[in-house]
Structure formats: structure tokens, C-alpha cells
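Several structures are given next for inspection.
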Structure I
Amino acid sequence: MDTLAMAMNAIKVAETKGKPDARIRPASRVIRTVLSVLQREGYVGEFEFVDDGKSGEFIVKLVGKVNNCGVVKPRFSVKKEEWEKWEQRFLPARNIGMLIVSTPAGVVTHSEARAKGVGGKLLCYVY
């Protein structure tokens, strides 16, 4: 069960249906950090954690900016010199969208990882 894949799918389906918010369950720390990166970059609005006594859920306000999103399976390792190759593979054009990456510096976008000069594991993409 890939909870991050279910979360990205819930966001994509809610965006295509034109809903104002998306419910993501089950909640996890990885999903929280990915949502905070998406919020910082302006793809989603505010989100809140609702504890239901089990694993909880996130309620995410959508701003209508997500055209497509998904996870990268398997989670490929990327060297710091290879960012261009992975951008061409998962993003539609240059400077459109972003890859979200788990690095030793935390969960960041591919452009931040490139600026810091670090590699990491690809988690998901959004544009």
C-alpha cells in the first residue's frame, strides 16, 4: 500500500472534478512534508490534520493549479549531475512543474536540490 500514491491520486481526482478540497487518508509524515512543499510552491492551499483515532486524515484546500501529479515508482536515486535527465522524463517542458525529492537536506524540490548540489530519491512530480 503506497500512501503517497493514494494521496497524489486523491489530489488529482479532486482537481479534475473541480472540488474545493481533497481528503487524504491515511495520513503520514511523508505526506505532510510533501504537502508542505506543495503549499510553499503554491500548488495547494492550506491543509489541516484531522485525528480520527486511527491514522488520521488531511483536508487539503485546492487552488486549481494542479494539472497532473503522481508518484515516481520505483523511487529512483538521482545523482547531483543527473537532474536534467529526470526533468525531461517526468515534466512536460522546461521550467514547468517540479519534482519532489527526498535528500539529506530534507524533502525539497529538484531546483532546490540542484542549487544545494545534492542528489536524492525521487518521490513525486507535479505540474
Structure II
Amino acid sequence: MMLLALFGVLGLSIASVGIYGVMAYVVSQRTQEIGIRMALGALPWTILRSVLGSALLTMMVGLAIGLIGAWGLSGLVRAFLFEVQPHDPRVYGGVVLVLSIAGLAAAFGPARRASSVDPLVALRME
């Protein structure tokens, strides 16, 4: 059981690093746009909210696809489950909660960096 828990934590860590990398790339691609928004008067918290909102939307789409796939394939793992039903809503809810928190925590760093973009530096990049 400890080995399975270790693999679960390792998988969650790898997923968090992946989300961080993707969000850092997206923010670096949108730096000029963010700089223009900041130059026109956007507040840092609105930029932070925008980046976190796009990350949350992407994660929710991925979670929905994953939940549909897990629900459909849950019959295949029925023999490996102990005291848990394959369609237990508490398990699915817990998975969504943990993955959402991990995803938002991973996206917070690039979002914070985006909210502190200097408009002059962003506009000079090109």
C-alpha cells in the first residue's frame, strides 16, 4: 500500500510540474499582451485572476475528460478495489478536489509572475 501511495504522490508531483511548465510557457508567450494590458491600466490582481481562470478552465476540461474515462473504465479495476465501489462519488470528488488544488498551486507561480510584468519591458521585447 505504501508503494501505491508513493506512486500516487510521484504522479501528482509530475503532473504539477507539467502544469507549471505549460503555464510558464503560456505566460511567456502572452507577455507582450499582458504588458499592453498593464500599460492601459489593468490591475495586477485582474491579470492574476485572468491567468488563473484560464488555467482553471483548462484543468476542468481535462478533469471532465478524465472523469468520463475513469467512470467508463472503472469496471476493469473492480477486482482490485477493497471496500470501495467503482462508482463511489466520494472518491471521484476527492480526486477532483486534490487535482484542482494541485493544479491551481502549480499555476499560481506563473500567474503571479504575469501580474508583476513591467509594461515597458514587455513592450520592448519585440
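Computed from the coordinates by the stated procedures, all read-outs in this text should not be read as laboratory data. Everything numeric here is computed off the predicted structure, so don't read it as measured data. Cβ atoms are built from the backbone, for glycine too; each structure is taken alone.
Points worth noting:
- For distance in nm of label points 7 Å out along Cα→Cβ at positions 58 and 90 computed as 1.5, the structure of I, II it came from: I
- Relative contact order in percent (Cα under 8 Å, 6 or more apart) - structure with the largest value, from I, II: II
- Kirkwood radius over Cα pairs in Å - structure with the largest value, from I, II: II
- Among I, II, structure where Cα Rg over 2.2 N^0.38 Å, for residues 18-81 alone as derived comes to 1.26: I
- Among I, II, structure where helix-only ellipticity at 222 nm (-39500 (n - 2.57) for each DSSP H run of 4 or more, over all residues; to 500) as derived comes to -27500: II
- Which of I, II leads on mean count of other Cβ atoms within 10 Å over residues 34-41, largest value: I
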